[in-house]
1. Determine which structure produced the value 26 for relative contact order in percent (Cα under 8 Å, 6 or more apart), calculated from the coordinates; the candidates are 1, 2.
2. Taking mean count of other Cβ atoms within 10 Å over residues 75-82 from the coordinates of each of 1, 2, which one would give 16.8?
3. If Rg/Rh (Cα atoms, Kirkwood Rh) is computed to be 0.93, which of 1, 2 is the source?
4. Here helix-only ellipticity at 222 nm (-39500 (n - 2.57) for each DSSP H run of 4 or more, over all residues; to 500) was calculated and came to -12000; which of the structures 1, 2 was it taken from?
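Computed from the coordinates by the stated procedures, all read-outs in this text should not be read as laboratory data. Please read all numbers here as calculations on a predicted model, not as lab measurements. Cβ atoms are built from the backbone, for glycine too; each structure is taken alone.
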Structure 1
Amino acid sequence: MGTFSKKIFILLPTLICSFELLSEVHTVKMLNQGSTGVMVFEPAVLKINVGDTVTFEATDAAHNSASIPGMLPPNASNWNGQLSRDISVTFDIPGIYGYQCTPHAMMAMVGVIQVGNDYSNLQSVKNVATQFKTTFVMNQTRLDDYISQLN
């Protein structure tokens, strides 16, 4: 093995470990009552780096976290957590993500995550949000309010 190959062999694990150390884990609580009202994620608006993980914590029972169809960047994977269970999602693709608590979506139990500084799918998220919020029986402006915090 040449000197260059030996250096790469030694440096590669160090670089991989360094990247993992730079990623963060964020916690979002699923709540019946939060500081901003009933049936909320807290925090509901999150700005994170590419590679970070979000743990949706089942603080109160009967909630989940699930991506909202159409409110993800292209090529991003959707998720659908089980009721009353924590779920951790790692965000490797930059852009805007919308998510919901499936049984409480009609109560506007929603949130948004911005990954990196990428706004390329913001308009499509807004377009889907316009249709999605027509199902809300309360807090009709909540999703728009959250999205507006990304600008």
Structure 2
Amino acid sequence: MKILVLSGPNLQLLGLREPQKYGTTTLPEIHGLLGALAKELNVQVDCEQSNHEGVLLDRIAAARGVYAGILLNAGGLTHTSVALRDALLAIDVPFVEVHLSNVAAREPFRHVSYLSDVAAGVVYGFGADSYLLGLRGLVAAITRTRR
């Protein structure tokens, strides 16, 4: 089973950017943790980050038929991008939305996600562990539907 892990705008700054909200773990460290967990779960993860919405859209479109699922932290695009939502719906690949911070306890505009209602699940507020919990949940959901 192959899982695509996509991280959106500004997530390359993890560990430096507002550590009180996002923690001190860097994105490469998160990718390493995901790789170790993937081995434990007997899956493969491919991790990518882009600050460009079009790059994320292209990767989502190319995921159909290649990946069993997508783990997505769309960052600020979560609250603004109908295009990401449409791309995810178009490929019919399950995805889990993840966020490091507790978006429900932040600014009101962050309470709106264009992705949550079409996601297999949403994990937020656990720092870097949000990615790990999201991967576990995504793999479990995919495994259940394959039975």
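1. Details: 1: 20; 2: 26.
Structure 2 accounts for this read-out.
2. Numbers: 1: 14.0; 2: 16.8.
Attributed to the structure labelled 2.
3. Of the structures listed, the value fits 2.
4. For helix-only ellipticity at 222 nm (-39500 (n - 2.57) for each DSSP H run of 4 or more, over all residues; to 500), the value -12000 is produced by structure 2.
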